[in-house]
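Please find the structures below.
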Structure P
Amino acid sequence: MTQLYPLLMSPAFDPRPWGTLDLAPIYPNHKFNEKIGEAWLTGDNCVVSNGPLAKRTLSELSRKFGPDLVGSAAPNPQRFPLLLKFLFPEEKLSVQVHPDDATAQRFGEPWGKTECWYVAHARPGSQIGLGLKPGVTREQFEQAIQENRAENLLNWINVYPGEMIYVAGGTVHTLGPGLVIVETQQQSDTTYRLYDYGRPRPLHLERGLASVKERVASGKVVRPAPISLHGGRSRHSSMIAAPYFTVDLFELKEPQEFSTADDSGKTSVQILVAVEGCGIVEAPGRAPVTLAKGDAVVIPANLRDFTVRPQWAVEFLKAFVPGSAVPEPATRL
């Protein structure tokens, strides 16, 4: 049986009407003939690009290797637990909602879609729409959809590079133009489009409105101060700890060791996404893998220990499934 090793993923570029032809600063050398909205990194159908498992999808590998790949903390031992992707909005996204677990299961889905957004880049004045304004009911929002004024009932907030936004299932939301977002979410593509500014795409009002929550814990994550590493030459920022995922940001100028187990003793696959610079990912007895800006490297849970060795400097997000129960994060709007 083939041994698991650090898996370099091939980004899957997804055309969207609100996207862009220019994916700089993340993918400056990629050229496209149609607008790209998303670059999927760890979806079920995303493929490995290095080593003996090249061209195999994460869904195939999760079924084949089970907890050795996804870890003991994953909610389903045969399915890859987290979807990470870049988003490149150049126009407003549709106003949409994802169901929480309970609502998704009523509709026959295995789980819902809670997510978070790391703001990698933002032009001045960039905004997101997050949740309904205080006091707005589902019925009032439905009426506003019919009257083509739904976006006026959202909380519109300015966002800035380096912020983390928590988007709980049931939150009405949208992204404005001028952003580059790294999204971490439950492995689900269940999206209900509620309002689309007159663009000729179908809406999903019955299930969408049934999924809307008037009060949610979504907002900008209140985070602790960063921790200095290696005498101040490197830095670790805890970006979010939430029920379905933990995401940390590392800015390294010295090698750093990591484990696939957390304080609970449970293991989780680790997903590294580089947003600046370049580094080398090393695991004992396995070939090293380069992690450069725009890349995602998946660290199988059974590797236990691994090291990231910067090539001058590297800045990356590290996402995993927490091994013990975690409450929703403290947020503000």
Structure Q
Amino acid sequence: MIGAIDIGGTKTMTAVLSDTGSIIESRYFPTVSKDWREHFKITVDAFQTCAEPYRQELSGVGINVPGMADSQKGILIYAPHQNWRDIPVAEYFRNALDIGEVSVENDVNSCAIGEMIFGGGGTDFLWITISTGNGGAIVANGKLILGANHCAGEFGHLKVEFEHPRKCTCGQVGCLESQSSGTAIREIFQEKMAEDSAFLARVKETEAELPDFQRDAWGLSILAERGSETAQEIFWTAGRYLGRAISYGLNLTNPQRVYLGGGVAKSLPLLLPGIREEIKRNAVPGAADVEIMETKLGYHAALLGAGALVLQDRQP
């Protein structure tokens, strides 16, 4: 059995997994961004609750962090949404959990590793998440590309808008994350409601019909599927930004396919027309014919990816 901890931008998951990726026990709770020490303590307590019945069977723990990480040193370099910097994640959890094998990786890199181990992801692919932010990973010839300083695959901070850029949490402007993350889509949704009274009326009408409706990317997808041209346009534009960023990756790495994960990836049919349009415009012909699909690992891709960190060194 293996332990898995996925520290995300808005939520954290801890679990015990089988070696084949089945979730045996899990806990979910909000990420406390203001103080990493407070959040790590909560995470340790949650994981120990999960793991206590299986303590003697655990072979190691894999931990995802929501930002750039040095996997060799087990350090979180920088998490933009939390503004966490230079945190010794592996050392902290190794001591707190009293367990020898603790692996740490950027969350989307973990997803890519999980795709290889549990999802049959192939040998050459890009993995991009559309969630609180946008992250990315590159797999070439069956190997995760880390880069000289472990920062390869930062798709979220590729520049995709230059004329009317939105400010990004990293401090720059026009990044993919500021234009096409779940957070950005929600903010644009809010802005459109403030600007367009007819659209706002449509939103209120839908809220009256659907008690669990939320004014976020998921709620916007419902409006789009019900025929709202404004909602469809927001997704089309978000897709174009994604396609622009993906085309950079296609020209550089020529992958077999692109996997999309995160909650907003469920809206791939709404995003795909814009994605394809930009790929056709920007990617070279030999790289443009690429398969684009939602991850095979589903909602728990990051959690399975964390567990896969423990297993990756056992692969032949």
Structure R
Amino acid sequence: MNSELTTAIASLQLQNPVMTASGTFGYGLEFADFVDLNSLGGIIVKGTTLEAREGNPYPRMAETAQGMLNCVGLQNRGVDYFCREIYPKLQGLQTNVIVNVSGNSPETYAECARRIAQLERIPAIELNISCPNVRQGGMAFGVSADGAASVVRAVRAAYPKTLIVKLSPNVTSIADIARAVEAEGADAVSLINTLMGMAIDAERRRPVLSIGTGGLSGPAVKPVALRMVWQVYEAVKIPIVGLGGIMNATDAIEFILAGAAAVEIGTANFIDPQVTAKVIDGIRDYLQRHGIGSVRELIGAAHG
């Protein structure tokens, strides 16, 4: 039988549910020698801000037993550079190219989103609300319902296309945050962003990362991410994009069964640059082995 892999994130149509996670796939072009970019459900390019950012000092990456820590700090050359230099190289791709947008105030988020909205071949943005809120002493917008809502409200007023909001797991109730952004007009949510962690060099007796702490990603976070996708699926009506420690097709299918309409693969790209293609093939094989006609039949199926 021929199983159907197409899925949707609100009005955004995907040829399959496999996308790449922001910050792990560059602008996509870097991986063109390893995987057919047009075969992916979508590419989420690295975090983009209104102004250029240098990021944090080195070292800003550290390996862990079951993943990696990073404190890159959203290094990028700003939205105008993206529009002028990168977008022309991406607009011919036959897949969804989505820009991850960050900021330090609702106004900077909204202005960055407004400029990206003018790019015809960018059908959606993913809003990273794990950025420091300069008005609240550096606390991330995404750790409170009010903070998350304030960013989404501002961006929704400036951005007419598909709006995906990426949720931070470093919260007491991720379901409350999801409901808050849904109420302000988010078309979908993606989760999870990295968990806060750290590594210490015992010989030097100092933290490994330059700023002490960083975001943990990779297999270690998968059980937490899966639980949060499950909870958010029961809390909101908008679609969910699941991510966090997806290393193979079985991991991806678990997220879909928990409620994700699509998934993002992140850290695994550093280990195997062809992993996305393998996950697509693995999902297709799973559907055929189980006699399932469409991947959409699996979304939330574990809830009974």
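A value of 1.11 was derived for Rg/Rh (Cα atoms, Kirkwood Rh), for residues 186-265 alone; which structure in P, Q, R was it taken from?
The structure behind it is R.
While we're here: Which structure, out of P, Q, R, was helix-only ellipticity at 222 nm (-39500 (n - 2.57) for each DSSP H run of 4 or more, over all residues; to 500) derived from, given a value of -8000?
Only structure R yields this read-out.
So distance in nm of label points 7 Å out along Cα→Cβ at positions 10 and 194, computed for just one structure, reads 2.7; which one of P, Q, R is that?
R
Looking at structures P, Q, R, which one was log10 I(q)/I(0) by the Debye sum over Cα atoms at q = 0.10, 0.12, 0.16 Å⁻¹ calculated from, given that it came out as -0.50, -0.73, -1.37?
Attributed to the structure labelled R.
Give the label, chosen from P, Q, R, of the structure having the highest value of mean count of other Cβ atoms within 10 Å over residues 170-177.
P
Any idea which of P, Q, R comes out highest on distance in nm of label points 7 Å out along Cα→Cβ at positions 18 and 274?
Details: P: 3.0; Q: 4.0; R: 1.2.
Structure Q comes out on top.
Any read-out appearing in this document is the output of simple, stated calculations on the displayed coordinates, not a laboratory observation. Everything numeric in this text was worked out from a predicted model, so none of it was measured. Cβ atoms are built from the backbone, for glycine too; each structure is taken alone.
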